[in-house]
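What follows are several structures.
Since every read-out is calculated from the coordinates, none of them should be taken as a lab result. Note that the structure is a prediction, hence the values are computed from the model and not measured. Cβ atoms are built from the backbone, for glycine too; each structure is taken alone.
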Structure P
Amino acid sequence: MLEVKGLCSHYGRIQALAGIDLHVREGELVALVGANGAGKTTLLRTLSGVQPASAGQVRFAGEDITHEAAERRVRRGIVQVPEGRQVFGPLSIDDNLRLGAYTRTRAESDAELERVYAMFPVLKERRRQAAGLLSGGQQQMLAMGRALMARPRLLLLDEPSMGLAPRLVEEIFLKVRELKEARATIFLVDQNARAALSVADRGYVLETGRVVLAGSGAELLADEQVREAYLGM
């Protein structure tokens, strides 16, 4: 589904990504873990087309999309749940969700809305309420639901557990597991390495813009380097 080769990206003279190689197969959940400043969010932004690539290649479903505009990538089915949720606070939950389906017909939007509300019933209960009044966990659900409204072929999840209480982290990862069981293709970035790798089929460890380890989720959880650096063990 996704193949990345030698991907580089810069902020001015600062190199944020330094030759990334990775892949995500259809139906897989692949996790990317690493410390603050490792380049995790930059990688997702480069995959979604918000951040330009300075070298390397991104291929999606066999086609080169390295320099394609973000809007065209959304139409292909690459949809990102951004770090920090970034919901439209003054707008209702209903309107936030429908904005996620701007590439879809009204009938498709209506059908997706019911699926999202079935997955996140708390949103349906408050559908007319302004999104800015929701708790952090509910806003994360809304951000995920907004992305699902576009019917993604590849879902990019950026730090879904950031800033949430442990109980809410558990709830969010339950939803991630539900998506995985439904055979969604997901590329997940999260600082909570234990939670991310526990749910992942495969994972990568990123340090200073480079992939330094790769393996199954179970292999990385058992790796001494990962346990010491990211699991506090």
Structure Q
Amino acid sequence: MTGPSPDMSPETVELRMQFIFALRQAGVRSRDVLDAMERTPRDAFLDGLFKARAYENTALPISCGQTISQPSVVGLMTQALDLDPRCKVLEVGAGCGYQAAILAQLARRVYSVERHRPLARQARATLEQLGHSNVTVVTGDGTSGLPEQAPFDRILVTAAAEDPPRILVDQLKEDGIMVLPVGQSDTVQQLIKVVKTPEGLRYTELGDVRFVPLIEGIADAVQG
């Protein structure tokens, strides 16, 4: 594991240690994923009073009525992608950019689509500030994927659909992996891993989750 920064206060070091312990307790075992999450300053993606709660293992509000996902869920989803440094990744639902920052440390290239323009701008600025030059944040309709950059080695969807969207499956390479929540309501959802094989799709259930629904179109299209 990476060590604490020398300029961290003892309180911050303790919070980071508790944070990593909570991730391990939740089932995040990949050293690469844990290291990436330890290196990523979650507070940089939060505003106001919520910055002080950055290292709690809980989802927190961000702008546009959205949330930054619970860190243990971020860790489990990232771990399930089984990333390597050659991977080209599509993320559907950039949010504030926290998940993309972690993906950027584990993959060659990350494309992240966000339907809320203010969130896309915020994510872009924060990722640039943190030096993640291999991430491109696009304002767009994530349900359509990003056909101009397809196919992808990995696809991560951070909003719940009833089933894995066919248009996204079509943009996944053979032997590629997609991780997403599926469910018909916001109270009963299952995180699944989908592997695209020559014989068809292979599914693995990873646990119960709760995400916002996957919505078509671009929000607040009249904004800049």
query = Once relative contact order in percent (Cα under 8 Å, 6 or more apart) is calculated for every structure in P, Q, which label goes with the largest value?
reply = P
inquiry  = On distance in nm of label points 7 Å out along Cα→Cβ at positions 131 and 155, which of the structures labelled P, Q is highest?
reply    = Q
task = For helix-only ellipticity at 222 nm (-39500 (n - 2.57) for each DSSP H run of 4 or more, over all residues; to 500), the calculated result is -8000, so let me know which of P, Q that is.
result = Q
message = I have 1.4 for distance in nm of label points 7 Å out along Cα→Cβ at positions 99 and 115, calculated from one of the structures P, Q. Which structure is it?
response = Q
